[in-house]
Structure P
Amino acid sequence: MNKLVKEILITSLYILAAVCVAFLLVRYVGIRTEVHGDSMNDTLYSGENLIVDKISYRFTEPERFDIIVFPYRHNVEIHYIKRIIGLPGETIQINIDGDIFIDDILLVESYGREIIREPGRTERKVTLGRDEYFVLGDNRNNSTDSRDAIVGNIRRDEIVGKVWVRIWPISEWGFVRHQ
């Protein structure tokens with residue numbers, strides 16, 4: 001009987017340790033999220049599953065063109081996935097031709113390949129605070145992003161993490177390219 005009790009105790013400790021490690025990984029290192037919608041096409045597609053790195057921004061600052069995850073302000077159960085375009089302290093403006101200007105300099109980028117039809121609140125210059133970021137979806141004309149007051153500027157403390165790896169579908173498995 002002592003051997004059976006000892007076996008159950010050891011197995012229970014292994015299970016408890018595995019649960020604790022899983023909890024710590026999900027809480028502090030990374031989480032799985034799923035893409036819903038077309039706002040990040042041609043980089044990410046609806047139905048893809050991603051692993052979000054929650055730890056690297058504890059040691060480094062987000063960079064322009066990083067793809068990040070953050071909660072929707074009006075429902076924290078919903079998470080948005082967007083690309084950082086503007087960094088803290090910068091001034092963003094999108095003109096009527098759909099060109100993006102950062103501090104009055106034309107942004108050269110290849111993510112949003114279509115002409116932006118609706119500049120939203122960036123029709124006038126928008127200056128970011130010292131801890132704010134401006135984000136856009138790659139599918140610019142089918143994205144609710146920082147151009148819309150509903151999303152607005154994203155504070156540093158709102159960023160859940162950086163998209164790291166695509167895990168589903170398996171045929172598309174691999175690291176997500178940011179820069």
Structure Q
Amino acid sequence: MRISEDRYDRDRQRLELALRFLTHEARTQTIHVWTGLSDHRIRNLYRSHLGRAACYVPRHRGQSPHQAAYFMRSLRIQQEASVLASFLAQQELVPAEPSAAAAAALPGIARGHRLCTAFETYTFMVPTAAISFEYAVFLTHCLARGDQLRIGRCSDCGGMIVVERFPIREKRCQHCTGGG
């Protein structure tokens with residue numbers, strides 16, 4: 001019987017992505033969806049690599065974020081969502097034509113690494129970031145589906161912003177509304 005290197009390479013890539021997600025405090029279910037690893041394997045990975053690490057990485061429990069209204073709750077969150085969305089778009093995680101199929105096709109090893117890169121760039125550019133990794137994953141899915149949130153343009157300056165699918169207010173960025 002010949003052992004395939006590809007199989008072990010895929011497994012290594014899954015573990016690397018899982019560790020990257022764990023350092024961003026992702027929930028077990030989120031890691032499972034993006035890597036395909038079992039919950040038991042994810043917990044063991046955390047215990048063996050991060051459970052006794054010098055800098056403690058907390059584990060969050062419960063349901064992942066699921067309310068798109070979070071991204072519209074304040075001007076600060078709206079602005080940060082737009083910044084994060086620009087990095088997600090740069091990493092080609094936001095499709096030109098949002099759909100349920102595009103959102104369903106998101107989870108995977110390569111896109112998972114690009115998601116981490118976008119989030120890491122966002123937290124580097126916004127040191128006091130209010131949007132957690134779990135919310136970044138949720139924003140990615142929302143923008144890929146396009147049923148609640150979309151990428152739009154400010155009606156005054158044309159800047160990229162995250163907008164509700166059916167906005168109640170005029171689509172304007174924080175700078176144009178006088179908030180920044």
Given 1.3 for distance in nm of label points 7 Å out along Cα→Cβ at positions 17 and 33, calculated: source structure among P, Q: Q
Parent structure of the calculated result 3.2, given that distance in nm of label points 7 Å out along Cα→Cβ at positions 89 and 137 is the read-out and P, Q the choices: P
Value 13.4, calculated as mean count of other Cβ atoms within 10 Å over residues 121-128, assigned to which of P, Q: Q
Structure responsible for 16.6, with mean count of other Cβ atoms within 10 Å over residues 105-112 calculated and labels P, Q on offer: Q
Value -4500, calculated as helix-only ellipticity at 222 nm (-39500 (n - 2.57) for each DSSP H run of 4 or more, over all residues; to 500), assigned to which of P, Q: P
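We did not get these values from a lab; they are worked out from the coordinates using the rules stated. It should be emphasised that the depicted structure is a prediction, and the values quoted were computed from it without experimental measurement. Cβ atoms are built from the backbone, for glycine too; each structure is taken alone.
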